[in-house]
Structure P
Amino acid sequence: MIRTPLTGCTDPVQRLALSSTGNPDRGMLVVVEERLESDDHLPTRPARFTLSGKARPLECCTPTSRAGFGVDFSDGVRGFYTYVHVDGPTSRDVAAQVLDSLQVVPRPAGS
């Protein structure tokens, strides 16, 4: 787990960063950022996350210049942007499992 922010972004704010190496520029990296006070009308969280296709350059608040997968979703009236960087098919599967395991507490009504 990486405890320090990987970007200078304040909205969305980093909620989780997991790395297989401790270095965002190597190995598997999963970063979950939350859009404050809005779910940005993002698609509803899927029952299972999939990381398919080819990794591509990501924009806005990305923690590394490496190509990766962007998976945006809403859950509990909260909006999340995720950035996933992998180094092979095994880490792609592990990253999807990490996303599947996320437990989101719904935002209280009126906040």
Structure Q
Amino acid sequence: MDNVNSLIEREVSKLRSQGYTIRKPGKIVGESGITHELDVIAEKEDEIIAITSTLTEPIINMLIRLGLIKYDSKLDRVILITGRESTSEEKQIAESLGIDIVAGNSYK
């Protein structure tokens, strides 16, 4: 958990240094009217980036859920931080949905 939290903070620091406004926790209302809550929402001008993590939910389930949130909320970018390396199937699904995966054991 500490590793995942430190990865979230690293991503937040990078975005903040690029001029993004950070909201933690990040809430965003989709076109459906549903309020989605993620770990972080970063905004700059018309660009919105979401960062969230998963330790217990299967990565494929999380990717499907994030794909729906991305579509509903018109997010420009979604970053999913995980505690383990992703499988090739998970990477393929993430790529097809336009979601970036940062694995705790692969971050440099």
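Could you figure out which one of P, Q the value -12000 for helix-only ellipticity at 222 nm (-39500 (n - 2.57) for each DSSP H run of 4 or more, over all residues; to 500) was computed from?
Label of the originating structure: Q.
For structures P, Q, calculate FRET efficiency 1/(1 + (r/R0)^6) of positions 11 and 27 (r between Cβ atoms, R0 = 25 Å, to 0.05) and state which one comes out highest.
The structure with the largest value is Q.
With relative contact order in percent (Cα under 8 Å, 6 or more apart) as the yardstick, tell me which of P, Q scores highest.
P
1.9 is what came out when distance in nm of label points 7 Å out along Cα→Cβ at positions 59 and 99 was calculated for one structure; which of P, Q is it?
For distance in nm of label points 7 Å out along Cα→Cβ at positions 59 and 99, the value 1.9 is produced by structure P.
The numbers here are math on the coordinates, done by the rules we state, and not lab data. All values derive from a computational prediction rather than experimental measurement. Cβ atoms are built from the backbone, for glycine too; each structure is taken alone.
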